[in-house]
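Scrolling down, you'll hit the structures one after another.
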Structure I
Amino acid sequence: MKIVVAIKQVPARDSQLRIEPGDPWIQEADLNYEINEPDAYALEESLQLKEKHGGEVIVLCAGPERATQTIREALAKGADRAIHIEEDDLSSADPLALAKLMAKALESEKPDLILTGLQSDDYGHGQTGVILAGLLGVASATIIMSVDVDGSSIKVKRELENGWFQHVEMSLPALLTMQSGSNKLRYATLMGIKKAKSKEIKKLSAADLGGIAPPCVKLDRIYFPERNNKTQIFDGPAKEAAAQLVEKLKFEARVL
C-alpha cells in the first residue's frame, strides 16, 4: 500500500509573533518552526497503516529549504522517502495553487491513499486537501478520526458536531484530511534519526512543476484581535434577559 502524507512546516505555537510593517504577514526572521499539528496526526495514521498493511509512506512537503528539518523528522519517525517542493516564497500561493503543485508532483506516484491535516495552523484555510483530491480525481473525506483498510476499500470515522460521528466506506484511491487528537503521536528513535540521514528526499521546484498559478484568494492584512472592555445591560424580564445572555455567551463570546 502506497501512502502519501502531506505535511507543512509552520511557526511553533509558543512563538512570539510580530506583524511585518507594511506587509500582510508575520516577521519570520527569529521564529522557531515545527510540523503543523494536524499534519503530525496524519503522519502518525499513515505510519500505523503501514505497520498493519505494509507498503511505504511518502512525505510530501512544499516550503523553503528550512522545511528539510521537518521532513527529516518525519523520515526519522518512519516515513520511507520524501518529495520536497522547495520554494522560498509561497506567500502568493493560495490553496488552489498549492494543490496544483502537489498534484503535479504526485503524477508519477499513483498513491493508494493520501493523508493531510485538516487545516494548517498558520493560514487555516482547510481547503488544500479537498482541492487536491478534486485535481487528482479521487474520493475524499474530511475530519477523520480513524481509518480501517479492507482490501480495495476503507472505512473511516468522521467527527461531526455535538459528539456525533459518521462512519463512511470509501473505495481506493482516496484522500483523507485528519483531525488532531486522532492518535497518540510517536517520538523519533535514535535509530530512526540515524536512518533518516540516508533516506531519499526528492527536490522539485515550482518551475519544475509548471510554476505557481495566479492566486484566486488574496490576503490583504493581518492584525491582532482588538481588546476592549464592554458592558451590556439586558433589560426586560429575568427569563428573557437570561436567554439573551446565553445567546451572547454561545455565539459571540463562544464560551458555551
Structure II
Amino acid sequence: MKEKLDAFAELLNIMDELREKCPWDKVQTLETLRTLSIEEVYELSDAIINKDLDGVKEEVGDLMLHLVFYAKIGSEKGAFDITDVLKAISKKLINRHPHVFGETEVTGTKQVLQNWEEIKLKEKQTNKQKKTVLSGVPKSLPALIKAYRIQDKVSGVGFDWDFKEQVWAKVTEEINEFQEEMKKNDKEKMEKEFGDIFFALVNAARLYGINPEDALEQTNKKFIKRFNYLETKTIQQGKSLHDMNLEEMDIYWEEAKTLE
C-alpha cells in the first residue's frame, strides 16, 4: 500500500510543478482540458478493444493525469481539491453498496443495480436536488451509448420487460412502422421510425447482455479489414474499384471472409 500511496503522491507533486513552471500547463482550464479528456477516453477504448494491456496501462495513466489536473484547478478556485474528490467518491461507494458495507442482502447483479438507482434518487432528494432517474445521463453522449444508458437506468427502477424475449415483438413492431412510412416516402417520419428501430435493438442488446457499442465496433473493424483486403487485391490486379461491379468485388470479399 505504501508503494501505491508514494506513487500517487509523486504524481501530485509533479502536477504542482507543471502547473507552476510549464507554460502550457499554466494556461489550461477545465474547459480546455475537457475535449482532451474525451480524446483520452477514446484512446483507452481503442486499447481495450485491441486487447492491448500495455496500451490500457498507458491510457489509464493519461486519464489519471487529467483527473489530478482537474483537482488541481479545483483547488486553485477554492472549490475542491484531490482530498475532497477522493473522500466524496469513497463515501458514495460505501453508501451505494449496502450489500458490501452494510446489512443488505442481494441475489445478483440486477438487484445491485436496482438498489444503486434507488439510493441515487434518495441521495438527490436528501440534497434537495430536483433530478429525475434520467437526469444523470449526459446530453453529449453519442446517441448509441446514450440509448443504452437510458434503458439501463430505467431498468434499475423496474421499467423493463418481464421476459427478455418480449423485446422482439417491439423490434418487429418498429420495423413494420418504418416500412409503412417508407411506402409513403415521408422522410421525416421514416427517420423517426428508424430511430425507434435502433432504440429497440439497443434494448434487445442490453437484455441479452451485449454492449451495442462494442458489438457495432467489432462489425466496423471486420468490415474495414475485409474492405482493405478487397482494395489491396484490386490494386494488385491493376484494377480500379470504380470500374468493377459488385459481383467482381464480392469475389475478393468472400476471399477475405475465408481468410478470417
Structure III
Amino acid sequence: MPDAERSRSFAQDGFSARFEWGPTGAQALAPVVDVLVIVDVLSFTTAVQVAVARGARVYPYRYRDDSAAIFAQSINATLAVDRQRVSAETPYSLSPASLTAIPAETSLVLPSPNGSAISALAAQLGRPILAGCLRNAAAIAAAARARGETIGIIASGERWRGDGGLRPAYEDFVSAGAIIDALPAGRRSPEAQAAVSAFRSARDHLQDCLMVCASGRELVALGYARDVQIASELNVSDIVPVLSSGAYAADVGGDN
C-alpha cells in the first residue's frame, strides 16, 4: 500500500467524526481535522472543566517534577499538587473535588501525564483544542461543530506503570462516545461509532460504570470516590474549555 493511501486510512479519511487514542492519535488526526477534543475523564479534563466553570485559567503542563513549580512561578500561577499533598497552603490538585471552590481569575498550572501532556503536544499542532468530559459533552459537541466540519476526538487513556505504554481507559472511551453521540450521525468513522456504542450501553448508569472500571476503582480505593462521582455527571455544564495562549479558559463564542 502506498504511504499516502496508508496515511489516509489511519487518518479515517472521509469521516467528519474521528476517534483516536493518546498522543500518537492526536498527531495522526491533527493535520486532517478542523478541531481536536481532548478527553481525560479521570481526571484531567474533568478537573479543567470544573476549574474553568469557576472562572479559572488552567495551564496544562506535561511533567510532574520540579520544572512544574519553576514554570508556575514564571507565570505567577498556582501549582496544583499531587492529590495526597493537598493542604490548606496547597489546596488544588488533579482532583476535581479540590477545584469546586477555586476562585475566579485563578491561574492554575495542572500537570498530568495524560490529558495535560496531550494538550501540550496538541497545542503545537495548529488546531483549536477543546477539553471534553461527560459533564460538558453536548456543549463540547456544539462548540466543535462551530469550529469546523471535521472533528477529531482524542481519548487520552492511561499509562501502564511497567513500560509506560498506552492503556486504553474505559471512562475515556465512554466519554468520547458521549461527545460523538451529540454530533450529527451518518459520517462517523467505525472507531467513533464504537465509542458511541460504549456510551449508549452505559448511559443510564454512568456512575456505577465509572466506579467499577479500572481507573475508577483505583481512585475509590485511594479515597477519591467523590472525584468519580463528579466525573460521572452527564451534561451538567455548558462551559467549554478552549486552549489558547497556553491555557484553558471558558469559550467566549468560538473565536479562539
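Tell me which structure, out of I, II, III, gives -11000 once helix-only ellipticity at 222 nm (-39500 (n - 2.57) for each DSSP H run of 4 or more, over all residues; to 500) is calculated.
Derived from the structure labelled III.
Name the one structure among I, II, III that FRET efficiency 1/(1 + (r/R0)^6) of positions 94 and 110 (r between Cβ atoms, R0 = 25 Å, to 0.05) of 0.70 was derived from.
On the way: I: 0.45; II: 0.70; III: 1.00.
Derived from the structure labelled II.
Just checking, which of I, II, III has the largest value of relative contact order in percent (Cα under 8 Å, 6 or more apart)? Mind showing how you got there, number by number?
Working: I: 23; II: 10; III: 29.
By relative contact order in percent (Cα under 8 Å, 6 or more apart), the leading structure of I, II, III is III.
So percent of Cα pairs over 14 Å apart, for residues 142-189 alone, computed for just one structure, reads 67; which one of I, II, III is that?
Working: I: 53; II: 67; III: 58.
Answer for the origin of the read-out: II.
Each value in this text was obtained by applying a stated rule to the coordinates, not by laboratory testing. No experiment lies behind these values; they were computed from the predicted model shown. Cβ atoms are built from the backbone, for glycine too; each structure is taken alone.
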